[in-house]
Structure 1
Amino acid sequence: MSVTLMLSLILLALMIIIGGMKGIGAFVSLWINFAIMVVMIMLINFQFNALAVLLVGGTFLLTVTILSADADERTTTIALMASFIVMFALVILILPAEHLAMAQGFAEENSEELEGLSLGININFVTLGIVAALLATLGAIAEAAIAIAAGIGELLADQPNMSLASLARSGQHLGQQIIGTAVNTVLFGFMADFLSLAIWFGKLHYSLGEIVNAKLFTSSMLSLLYAILGVIVILPITMAIFLWQQRRQLQTDMGTNHDYDGK
């Protein structure tokens, strides 16, 4: 039995014990997302338009991730809308940022592993950098969106007569706590991923300027900043969509009650 299979079985067992049916759904969604990413890689390798593959694949990834949370219809809809808006906004940001940073492709530190291999793979590395940068943000965005939408929904369920202003203040406070945790999660993931590279830079006696200008460091730092920015922006967007839907529902209810009183 391979280590990957053994760890997968342990993960499945723990998710079933702790999460029950939701745990099984989350485990299945994990492998569905993995399959989607494999298909995306294959399509890009077959010279399909990478940005189109990214947008379609990213939409599927966000949908599967949010649906796996098994939240109510309203929470799921709001989380999906907010996630899609943030994803498209990040694409608009990442496109010029990656072109300006020029951190795509292989770095000098990869030369030993690539020795003897051909780099003529006929794929635009700038586009690949954009794809990788956005994919690195989607998980954090989806989790933050569903957590914020579900939390605000619980607040409204506990106090159905809460005014929109009070709901906005309470949701803002709740969202800030969720965002703080999500940002720390993203940061710790970056630190764990960068640890071996940092030790390598230290062993090679890189100066601070060389580290900052290294492709590996720049690409990792940009991915971190994109993810943190996406997590931060998801809060006001989710809040705005939730309040907009709540205002529409109140107006609809008032109109229905008015028609009923008239009869």
Structure 2
Amino acid sequence: MTTEATTTDRDAFTESWLDWYRAQEARLAAPHGFLAITGLHWLDDRPQRFPDAPGTWRTGPEGVVVDLDDGEELVVDGTPVRGAHHFGVIPERGGVDAVWKDAVIEVARRGGHDIVRPRHPDAPLRTAFTGTPAYSPDPRWAVTGRYIPFDTPRPTTVGAAVEGLEHVYDAPGRVEFELDGRPLSLTAFPGRGGRLMVLFTDATSGVTTYAANRSLTLEPPAADGTVVLDFNRAANLPCAYTDLATCPLPPAENRLPVAIEAGQKIPRERGGS
């Protein structure tokens, strides 16, 4: 391969990474993205009002209900609602976005609990955001591995950024790979569109990268199980930026004993640079 061809390949690799990075940042800092969250409110059968959302909220066997006062209105699925509105039973990791003025009121279920999580475009965390530090992309961190499916998906319970909360995923398999000749593996969780998602920590966690977790999305494995792990795209989860997130933690076996000096670093909001 000529030097010119090598340079062209490296430039294309870097440009592809920049496209990914910009998309990550755009989703995070969108008007109603995770940086716009102003509260994490846990519902029970007691009626509660919150300073950053309209109405009085409660939940029970029939699901989430909000009672809106006179003059208060939400827009749910394009339809204005007033008075009492029943959101019904929300599935785990599911949610409904209700519009209130220029805000979105997220009604969701996480770890077996119903929550209300308002998102306001003028949230200080969002308006002060200046971007996420990251390692420079390097092709050496894009490695080929092999996906090994389990005979049946394995229910896997993991902790969460919120103390006492747990998440359960049906892990379909694990991914085996090598770094610098060292065999490693990661338990994979289901992603969207046939993709896989792995949560992990490594020797950089708490040093240059966020201590609790990072996430890596893998494209669907090939027929022979071949899959690429591009650690340059190791991404922070929302809990890296805000305490108002319920992100899952990696399973114990996904704590890698090597330093993955690639991907996103500790956010400036947590003291990163």
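Read-outs: derived from the displayed coordinates by stated rules, not from any lab. What you see is a predicted model, and the numbers here were worked out from it, not measured in a lab. Cβ atoms are built from the backbone, for glycine too; each structure is taken alone.
When relative contact order in percent (Cα under 8 Å, 6 or more apart) is computed for each of 1, 2, the one that comes out at 16 is 2. Taking FRET efficiency 1/(1 + (r/R0)^6) of positions 216 and 248 (r between Cβ atoms, R0 = 30 Å, to 0.05) as the criterion, the top-ranked structure out of 1, 2 is 2, with the highest value. One of 1, 2 was used to compute distance in nm of label points 7 Å out along Cα→Cβ at positions 160 and 208, and the answer was 5.9. Which one was it? This value belongs to structure 1. When distance in nm of label points 7 Å out along Cα→Cβ at positions 40 and 136 is calculated for each of 1, 2, the greatest value falls to 2. Can you spot which of 1, 2 the value 2.4 was calculated from, given it is distance in nm of label points 7 Å out along Cα→Cβ at positions 32 and 144? Checking each candidate, the match is 1. A value of -29500 for helix-only ellipticity at 222 nm (-39500 (n - 2.57) for each DSSP H run of 4 or more, over all residues; to 500), calculated from one of 1, 2, originates in structure 1. Tell me which structure, out of 1, 2, gives 5.2 once distance in nm of label points 7 Å out along Cα→Cβ at positions 16 and 96 is calculated. Structure of origin is 1. Taking mean count of other Cβ atoms within 10 Å over residues 176-183 as the criterion, the top-ranked structure out of 1, 2 is 1, with the highest value.
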